1. Identify the structure, out of I, II, from whose coordinates mean count of other Cβ atoms within 10 Å over residues 31-38 was calculated to give 10.8.
2. Going by mean count of other Cβ atoms within 10 Å over residues 15-22, which of structures I, II comes out largest?
3. Kindly point out which one of I, II the value 11.0 was derived from, the read-out being mean count of other Cβ atoms within 10 Å over residues 23-30.
4. Which structure, out of I, II, was helix-only ellipticity at 222 nm (-39500 (n - 2.57) for each DSSP H run of 4 or more, over all residues; to 500) derived from, given a value of -19000?
5. Once percent of Cα pairs over 16 Å apart is calculated for every structure in I, II, which label goes with the largest value?
6. With FRET efficiency 1/(1 + (r/R0)^6) of positions 7 and 71 (r between Cβ atoms, R0 = 25 Å, to 0.05) derived from the coordinates and found to be 0.80, which of I, II does the value describe?
7. Can you rank I, II by relative contact order in percent (Cα under 8 Å, 6 or more apart) and just name the one with the largest value?
Structure I
Amino acid sequence: AYTGYYCPGCGGTRATFALLHGHLIRSFVLHPFVPYTAVFGGWFMLSQTLQRISRGRLHIGMHFRPLYMWLALAIIVVNCIVKNMLILFCGIHLLK
């Protein structure tokens, strides 16, 4: 049996695949950064595009804030720690 631990990016590809197939909860379990990025990144792109197409008449453009990057980093770190603690203390491998 494989006894290794997960890196911070483990599960990202599987989470992307799950999200693209409409499995939001599975995607979140595999790697919560993927749905976070899909929601915030998607809204950022859509809102900026609509604001630019309307030539500023629609003031809905989401602006970049450093907080978004700190949240993303926190999600990645917490995800890695939780998954590895589940392996270490409970023997549970979420990515199998």
Structure II
Amino acid sequence: MGFSTVLCLPLWVSRTLLGVLTICWTEPHEVSITERATLTATSRYIAQAVERALYLDERISVAWQLQEAILTDLPLADHVEISALYQPSANDSMIGGD
């Protein structure tokens, strides 16, 4: 790929490896102690942000599943047309409301 120097930093959260942050230079580069410390701290922040995003995605998925389980089909009745409209209290989580 044409990289001369590659630095790989693990993205750890709660004893779980989410992935690896890879930083590449096309020219030879000696990573200083200060630079390594800064990039290591940055990788921890990135791991925390990814963990929060995954948690939020899971919460939204659970909310959708719960909402689908609660909202059942309307009963069928002779000579009567029944309809309903659900308005969630918040658009992003789609839960709550009437």
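1. It was calculated from structure II.
2. Of structures I, II, the maximum of mean count of other Cβ atoms within 10 Å over residues 15-22 occurs in I.
3. Values: I: 16.8; II: 11.0.
Matching structure: II.
4. That value comes from structure I.
5. When percent of Cα pairs over 16 Å apart is computed for each of I, II, structure II gives the biggest number.
6. Working: I: 0.80; II: 0.00.
Source structure: I.
7. Structure I comes out on top.
Every number in this text was worked out from the coordinates using simple rules, so none of it is lab data. Only a predicted model underlies this, so the values are computations on that prediction, with no experimental measurement involved. Cβ atoms are built from the backbone, for glycine too; each structure is taken alone.
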